[in-house]
Structure 1
Amino acid sequence: MCSAKADHWLFQQDIAYVGAKACVPPQVTQAELLQILDVVGNGGCLFSADVLVTAYAPIHLTNREMDVLRGLAKDMSDSQIANMLELSPNNVRNIAQRVREKLCVETREEAKFRALQRGLL
């Protein structure tokens, strides 16, 4: 796989999680690419141990965080989620922020994608 994001740790975790064995930056030389293909073709993996450990680490969300995440995944507003869960919109915003932090993302859409990818939804 070639990507301009090859050096970004979160991108590496995401693609390792779905089974990739290497992440190749676009500026790689032909000789380097052949070496990478040889390693991966022989069953090797070029991700660091840190990337692999964190890629497969479970994401622990509380029941309330899961409730908010399900609302986010349904594209509900904070107010709608608050009404559904009988919470204040401020509480929902705080919980949603914790969810995004635990998922290592910044936006609702990224949270939805990461949760789906990790089997949380």
Structure 2
Amino acid sequence: MKSFDLVVIGGGPGGCVAAIRAAQLGMSVACVEGRGALGGTCLNVGCIPSKALLTSSAKYAELSHLAAHGIGVIDKTLDLGTMMGRKDKIVGDLTKGIAFLFKKKRPYLSVCSRQGFMVPNCTRFQ
């Protein structure tokens, strides 16, 4: 069983910063994240996805105001699948960026799942 100098519970904004900083200082760190992706609620299911969808919705809403500028739109459609794909790409890119920062700090920094799944170089957490 691997031992750690520090176990950080949660891979959200505070947990990620704490884990990376501790690894920079030479500590052996385990970051326990239950979501499967680093970044916390805001990045994965809260603020960031909501703002991505709101931006797309605002663009659609602007179409009805273009006539005042002399711009006519004949067939305005909303493709929810494309909107969701854009949102997923934004979230994916940001979570991959955080995972990259963690990967750069190996072997000092390990990410573990709180559901008890083994992750390379990590112990089992229940």
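Read the figures in this text as sums done on the coordinates, not as results from a lab. Everything quoted here is computed from the prediction, not taken from an experiment. Cβ atoms are built from the backbone, for glycine too; each structure is taken alone.
Numbers for the structure displayed
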{"read-out": "Which of 1, 2 yields 19 [relative contact order in percent (Cα under 8 Å, 6 or more apart), calculated]", "value": "1"}
{"read-out": "Value 16.6, 57, calculated as Rg and Dmax of the Cα atoms in Å, for residues 30-69 alone, assigned to which of 1, 2", "value": "2"}
{"read-out": "Structure responsible for -17500, with helix-only ellipticity at 222 nm (-39500 (n - 2.57) for each DSSP H run of 4 or more, over all residues; to 500) calculated and labels 1, 2 on offer", "value": "1"}
{"read-out": "Comparison of 1, 2 by Rg/Rh (Cα atoms, Kirkwood Rh) - largest value held by", "value": "2"}
{"read-out": "Identity of the structure behind 2.3 (criterion: distance in nm of label points 7 Å out along Cα→Cβ at positions 94 and 110, calculated), options 1, 2", "value": "1"}
{"read-out": "At a computed 2.4 (distance in nm of label points 7 Å out along Cα→Cβ at positions 46 and 86), which of 1, 2", "value": "2"}
